Structure P
Amino acid sequence: MINGKSVIAIIVARGGSKGLPRKNVLDLGGKPLIAWSILAANASRFADSVVVSTDDDEIAAVATEFGGNVPFRRPPELATDEASVYDAIFHALDHIPESYDYVVLLQATSPLRRGEDIDAGLSLCDAKNVPSVVSVAESAKSPYWHLKIDENGYISPLFPAEGGLGQRQKLPTSYLPNGAVFVARTDALRNAKSFYMDKTVAYVMPAERSVDIDTALDLQFARFLMAERNDGPATMNE
């Protein structure tokens, strides 16, 4: 709980994946990919319950082994490429007996987040009294460097900036959602059906904890980063 408000962390992990088959149970640092999200959630000081939403028996077994609660199976129609993650969240909320003040969405494909990142997102949401918080990381390249090509092959800035591309130090800092932590008041999420609302606050995370695994290259990069660090993603919540 945080300031008397209850918190549920929902980890979404479906069995189907076209880009990287069976990615949620692939090895990363000696553990299945999904295990790192469960360990991070269990390291949170504020999460009262950690529920895994999956349609897949192998994922469910692995999740249970590493301390996740899998009280139901997600219906097949909510585990397709076209299905909305919000439908999976609301299905989970509707299939557990307890009610919670805050929902934290944790995607299994963000294994380098820590328990402290979850708690920081919740603390921001509660302290600022806002409906939601979304984790982001600074963009490696500013969108003001993006180019477009016309029918003649000529290039021009996609977003023209004052001073031109040569003034990189004057370009505004830009951020991208990193997929690691989504926090919302449960009532606000049900109404908006999105974590992106008026007055959504950003929680800025470092690039080295912001890998979102969609491809084999992403997985190799995450393995490299994990090999370079001395601690696991879930052990930094002192």
Structure Q
Amino acid sequence: MRENLVLLPGMMCDARLFAPQVTHFERRYAVHVPRLVGADTIAGLARQVLDEITAERFVVAGLSMGGIVAMEMLAQAPERIDKAVLLDTNHLADAPERRAMRRRQIADVQAGHLRQVIVEEMKPLYLAEANRSDTALLDLLVAMALDLGEAAFVDQSRALAARRDYSAVLTSWPKPTLLIAGAEDALCPPERHQAMAALLPNATLEIVSGAGHITTLEQPDAINCLIDAFLAAS
């Protein structure tokens, strides 16, 4: 029986965020990419994923908000998770200034300006400098967000704003964990992942050059190789 690999996308992203990883791993693993919609708390999203995945045990990998949901899953059901991969994410609670920004963005999106918020405020922070002229990648990020829609933006923003600090969860998580950060990630910089690595008892940290916040699409071959090696290790 194949191992189960659960991939959790970031805010306003769907399975397309992991398209290179799904193609690479689906020959050897049962790959699941849940939609992180339908709840406005990180705890609620984590419960939905745990209910959706019928496999008794699995490996979880999450990018950005998906990584935060993965950390909540480590707290809720540690016995079901064999290994964890946390990409371009943040273990801390939302800072006050970020919560204020999210409240304003929610109001803008509810007023009908989802595309504007994504294009003008979020997309410019996502990519490494060399990738900011990649129109296909930029268009894909916008398409994923628009396809998920306003309600998902509001729910995910509220979930992120109210999230807890996961430092204690990481400290108590004994199983193997791979941390991956884009060297040019402006949202969740490498220093944040270094802090996470210091908390985890069994962590490996990898910094990926030529990538910002969307490592899975900016440097897919590098990400696939790193996860391959991690999953193959005992």
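Computed from the coordinates by the stated procedures, all read-outs in this text should not be read as laboratory data. Everything numeric in this text was worked out from a predicted model, so none of it was measured. Cβ atoms are built from the backbone, for glycine too; each structure is taken alone.
Which structure, out of P, Q, was volume of the Cα convex hull per residue in Å³, for residues 31-150 alone derived from, given a value of 169?
Values: P: 169; Q: 129.
Answer for the origin of the read-out: P.
Which structure, out of P, Q, was distance in nm of label points 7 Å out along Cα→Cβ at positions 47 and 71 derived from, given a value of 2.1?
On the way: P: 1.6; Q: 2.1.
Matching structure: Q.
If Cα extents along the principal axes in Å, for residues 79-182 alone is computed to be 44, 31, 25, which of P, Q is the source?
On the way: P: 60, 35, 25; Q: 44, 31, 25.
The correct label is Q.
Name the one structure among P, Q that FRET efficiency 1/(1 + (r/R0)^6) of positions 143 and 175 (r between Cβ atoms, R0 = 30 Å, to 0.05) of 0.25 was derived from.
Details: P: 1.00; Q: 0.25.
Corresponding structure: Q.
Output the label of whichever structure in P, Q has the greatest value of distance in nm of label points 7 Å out along Cα→Cβ at positions 87 and 215. Working shown, then result.
Values: P: 2.8; Q: 0.8.
Greatest value across P, Q: structure P.
Kindly point out which one of P, Q the value -8000 was derived from, the read-out being helix-only ellipticity at 222 nm (-39500 (n - 2.57) for each DSSP H run of 4 or more, over all residues; to 500).
Values: P: -8000; Q: -13000.
Among P, Q, the structure yielding -8000 for helix-only ellipticity at 222 nm (-39500 (n - 2.57) for each DSSP H run of 4 or more, over all residues; to 500) is P.
Of structures P, Q, which gives 25.6 when mean count of other Cβ atoms within 10 Å over residues 111-118 is computed from the coordinates? Write down the numbers at each step before the final one.
Numbers: P: 25.6; Q: 15.1.
Derived from the structure labelled P.
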inquiry  = To test your reading of the models, identify which of P, Q gives 16.4, 51 for Rg and Dmax of the Cα atoms in Å when calculated.
reply    = Q
Mean count of other Cβ atoms within 10 Å over residues 23-30 derived as 14.9 - corresponding label from P, Q = Q
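Between P, Q, which one scores greatest on FRET efficiency 1/(1 + (r/R0)^6) of positions 63 and 223 (r between Cβ atoms, R0 = 25 Å, to 0.05)? Please report the intermediate quantities before stating the final value.
Details: P: 0.75; Q: 1.00.
Biggest value here belongs to Q.
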